[in-house]
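Next up, some structures in structure tokens.
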Structure 1
Amino acid sequence: MDGSTESRRRETARRIASVERALAVLDVLAAGEAELGTNEIARRSGVNASTTSRLLATLADAGFVEQVADSGRYRLGVRLVRLGNAVVARLDLRGLGRTHLEELVAATGETATLSLPAGAEAVTVDFVQSPASVQSVAQLGRPSVGHATATGKVMLAFGSGNGLPGELRRYTPRTIVDPKRLAAELEAVRDRGWAAATGEREPDLNALAAPAWGSRGELAAIIGIQGPGSRFDATAMGDAVDALQRQSAALSRALGGA
């Protein structure tokens, strides 16, 4: 290998590393609080503070992040919304899923969500709110937490990712943080075809989720139901399973799946 080839190889590696660090910064902002300071972003991303500062300045110039004038902290920028909308605009899934979400809300009285696989996670792309005065609040663009949500468990059980997440963070006393217990839970999800989470990400939030399959047998979407634990308790969740499975199966058929 001549010197110029080696130099190009090293330069390519540096460019790729820079992109990886920038993506790590964006991931931290997406997963954390609404606003974060430079040092906290550096700590969570594993990128040193001076590099993080330069990355944030570059991302801010491009509109991917923005700096809050009053605090100097950073949050995600509106350019990401435009990119996200461009992706969603190509998808028929949201339009196909809407009717099934509405029917699920009518059958259960709880909030129904539609999530799409996005790498190792599932991201909420649509929801229909419960008509009840006390509601669980769904958030568009919010990624699942694999071990602590019903949607996340479906993603881990049926998605294309490899293995269990490396870190099992405890969100509530009910969060599964034992890898063996999580593996057993995912096996049960595969056996019965749906997942449940009871106060595992938020103390008073219970949820169910089931997969919808594409024409190649792949996990194409995840339909979920969520509600306050005081109302969407074990009995109500049990009663909702049939409606959930009917709607996930109907969406699978609409997508050409089994």
Structure 2
Amino acid sequence: MAGNWKLYKTAAETSEYLRRFAPLVSGETRVDIVICPPFVNLPAAGEACRGTNIGVGAQDVFWLKEGAYTGEVSAPMLTAVGCSWVIIGHSERRQYFHETDETVFKKTAAALEAHLTPIVCVGERLEQRESGDTEAVLAAQFAGGLAGLTPEQFTRVVIAYEPVWAIGTGRTATPEIASRAHAFLRDQIRAKFGAGAADSCRILYGGSVKPDNIEGLMAQPELDGALVGGASLDPGSFAAIVNSAL
């Protein structure tokens, strides 16, 4: 269960959130719990999560370790402040910052080299779903962003299916819609990396996940967790989601 805070909270607010959140999930042993605050809050998050069952992730990463790349943050820099996870290729990065499948692949490889676990996002826009192109979009994103990894690298990747039309809109894919997309992604994995990889790969669902719909989503065998946006900004709400994991 990963919380993507996007462009919210200061360092002080991050520390206060985690002070309240950690006791609410301290007994949870069934799932990995991850919070992904903005870059500037990562040191505060790392300090607050030390000794807890909560992992810290970044929302993006650059594919080179260092150089004249103003504003970028490298994978070794993330590990140095306590990150063990990183979101890659979120639809907002693709939409607003022109992220491509090629850059997703480069960032994923860089994250793996630094021993970060990448949460690689894929998903279709509304017009693509309405035109019947969902599977074509997912196949292209998988081919361009993940298929070039080695089998060993792929074992360390988490995928997040996020239908863009359901992110921040209040519209949630039905459990059945999400399950079909996840099953299709497993077919892609099976064809490229084998049955074992398809069975073991964790595929999260993201898109207006809330405490009142998490149980229905997680009842689907194809769904292995959630990448939570707005509902992760409140510690009580996110704890309810985490503790409802089946």
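Supply the structure label, taken from 1, 2, corresponding to relative contact order in percent (Cα under 8 Å, 6 or more apart) with the calculated value 20. Please list the in-between numbers first.
Details: 1: 14; 2: 20.
Source structure: 2.
Okay, next question. Match the computed value 18.0 of Kirkwood radius over Cα pairs in Å to one of the structures 1, 2, and report its label. Present the calculation step by step, with values, prior to reporting the outcome.
Values: 1: 19.9; 2: 18.0.
Going label by label, the one that fits is 2.
Quick check on the output: -15500 is helix-only ellipticity at 222 nm (-39500 (n - 2.57) for each DSSP H run of 4 or more, over all residues; to 500), derived from one of 1, 2. Which one produced it? List each step's numbers first, then the result.
Values: 1: -15500; 2: -12500.
Going label by label, the one that fits is 1.
Quick check on the output: 1.9 is distance in nm of label points 7 Å out along Cα→Cβ at positions 111 and 199, derived from one of 1, 2. Which one produced it?
On the way: 1: 1.9; 2: 2.6.
Going label by label, the one that fits is 1.
Every number here is computed from the coordinates shown, using simple stated rules; none is lab data. Being a predicted model, the structure only gives us computed values, none of them experimental. Cβ atoms are built from the backbone, for glycine too; each structure is taken alone.
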